[in-house]
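Structures are listed in the sections that come next.
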Structure P
Amino acid sequence: MRLEPPASDDPRDVLRALRAGVLGAGPAVALGAGGRVDEVPSGTAVVVTTSGSTGVPKSVILSRNALIASAYATAARIGEGAWLLAVPATYVAGVQVLVRALLADREPAVVAGPFRPEPFAAAALGMASHENGARVPTYTSLVPAQLQRLLDAAETDATVTDALRSFEAILIGGQALAPAVAERAHALGARIVRTYGSSETSGGCVYDGVPLDGVGVAVVDGEVRLSGPMLAEGYLRDPERTASVFPTAADGTRWYRTGDGGEIVDGVLRVTGRLDNVIVSGGVNVSLDRVEAAVRGVAGLEEAVVVPVPDAEWGQGSAVVVPGLSPDDEGAVLERVRAVVGAAVGAPARPARVVAVAELPTLSSGKPDRAALRAALGHDPRA
């Protein structure tokens, strides 16, 4: 099957390409930095290429069947209706918003350009419609940073509040959502659904810790593994990585090794963080995801990012990067976070620095650019 990029990254062009790639005879759609490759496996709908937060490129092959299975499983869990696209159309979360709209035979609403609360609110409230006397439910997908901006704006703009309350469900994915942000959203009346998944699973496939219909979840040697009809075919032109990341069990079940640590309690998955996002501080393994979760529980630090930094005494340490913080407050904030992290994770995990920045560098997906932060703070991401 032929693989081609859309005419541009504009959501309307991506939607047209997906209509042919998912519902029609193709060609398959190349999204991201993958350029054009002449042939891909039969049945391919999309190849999503992204470097992610680590800076390591990967091109994920998604079939029509995988995307459709994911979209239908989402509808079975949260319902059907109209969708608003507010994340990049070239990332898997954006692809799935468009696929859900295509399968529902509804034109998606689109917020184009840099994300701002006012256009989002206008687009959300403009979606109001009725069929057979009943309101058509509306849905959207956001990353935590977008939700944070909307909640901040809602404090002084009732229109943004009304927009957030208008959705039947707001899917939040891409990274962990700080508990304080989730509590603010709930208090405002926004219906938040935390999703877990990746490009390799056609987007989120575990909602609020519970797998969607048809999704299998297991924790093997501390690593979360996922199975189901929405799994990717593998990685383009990378059979070794494909075989390693998508092993087949003795019973024939094909699994995706997420690289995340986690546990299952009473049928609910709790993800504890990346298994490779660990430093050794004074001979003790420290999960930076656990450190970041503790830091984000501090009021005013919900958007903080924790990254590794060199430490002359301990070998490795961590720095807390805080957007919007005054440099004059770094010392006081460091004392607070060291106390919080020491109590929650342990003394070896206490951050060595707090770094104030005007704003965080981000990827086009809206996630923090951790590779750029590590490089800026003197840590080689390849080390």
Structure Q
Amino acid sequence: MLLNDYRPVYVIGIGLHRYQAATETSYVQLGVTAVREALADAGMEWSSVEAAYTGTTRLGMAVSRPMLRHLGATGIPMTQVENASASSSSAFRLACRDVAAGFSDVVLAAGVDKAGKVNRGEQLTGIAPHDGGLVVPSVHYALLAEEYMRASNVGEEAIARVAVKNHLNGSKNPYAHRQRERSLDEVLGDRPIAGSLKRLECCPIGEGASAVLVVSDDAIDRLGLDRSRAVQVLSSTQRSEELYGAKSFDVELTKTTTEQSLAEAGIRAEQLDVVELHDAFAIEELQYTEAMGLCGQGQASRELANGEFAIGGRVAISPSGGLLAMGHPIGPTGVGQIAEITRQLRGEAGPRQQPNSTYGLAHLVGLGAVCVVHVLAAAGR
């Protein structure tokens, strides 16, 4: 299903609860805070919402009703979505498909999570992992960092600059988990996690919530919404991994999914003004910017050092602070990216604003097995 073959789809309202370290705050309060903010941002009543999808990974079954009933028991269909890091990206995709296909005119896509233990499906298969369970995510990306540094002939400072940029962006974001600017020396001198990766080059996983309201043209007119603040969703693309031989599956999956999504949106990589990507570990930004076609192979570290990926540069990469500074509460992360891109394309991002933003792209990888990419465009582009 290509979105542009069906009805136009827009984001009209965005809301967040700050991403933060674990607290005693209930997930209900986190989620309702974000949804109420999205409703207020859109200028819409809860009674206008016709369906809801909630992305979550660590809260158990049936999380939507105990949360959304505080807004009113309206009888709408509610669906939980679990897809690892891409959970609310997938929830947003389902909301967009509902509106595009004409099933609903107003759909909520939300994400909420609390810190806690999670079981991965591959741990429950009864098949022992070939690595003996030693290659946890931090080790996996540390190995990729070593490979990248050798192939691109760069040192640890090249990867650390990703963290420096994103911590600077996060310091300007009131919703970010980490809101402190960091120097290159601070990043390089921090506690090692795995291989060359330091603590500040790895994302914090805490709690938080995000929400966006997805609407049709008919809803904008019928509800009297502000069309000048409606950001259009040009494409919604999701793929899973294939066999890539010796190549990194994270990178190759990102490459094919991004290429497909840009083609469906009818734009080129060089037209993107803002990108929010999966930088759970700093090395990922360098790999994915190259895979997305935002720069040549092996050139990402040089482009980063030259300021090309900073706010005000050629394309702002993770102006929210990315997963490294905005944080990665998992369930909310994907919809949180959509909220940031919407804010940027409206010109409402304040000190994080990328000038003259017209096109934005959101990207998340879920445990390497799935990749979700969305391309959005400013009103009146």
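Since every read-out is calculated from the coordinates, none of them should be taken as a lab result. All values derive from a computational prediction rather than experimental measurement. Cβ atoms are built from the backbone, for glycine too; each structure is taken alone.
If distance in nm of label points 7 Å out along Cα→Cβ at positions 25 and 289 comes out at 3.1 when worked out from the coordinates, which of P, Q was used?
Details: P: 4.5; Q: 3.1.
That value comes from structure Q.
Quick check for you: by distance in nm of label points 7 Å out along Cα→Cβ at positions 241 and 265, which of P, Q is greatest?
Largest one: structure P.
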Tell me which structure, out of P, Q, gives 20.0 once mean projected area of the Cα convex hull in nm² is calculated.
P
Top of P, Q by mean count of other Cβ atoms within 10 Å over residues 57-64, largest first
P
Once FRET efficiency 1/(1 + (r/R0)^6) of positions 185 and 345 (r between Cβ atoms, R0 = 35 Å, to 0.05) is calculated for all of P, Q, which comes out largest?
P
A value of 26 was derived for relative contact order in percent (Cα under 8 Å, 6 or more apart); which structure in P, Q was it taken from?
Q
When P, Q are compared on Rg/Rh (Cα atoms, Kirkwood Rh), for residues 89-224 alone, the highest value belongs to Q
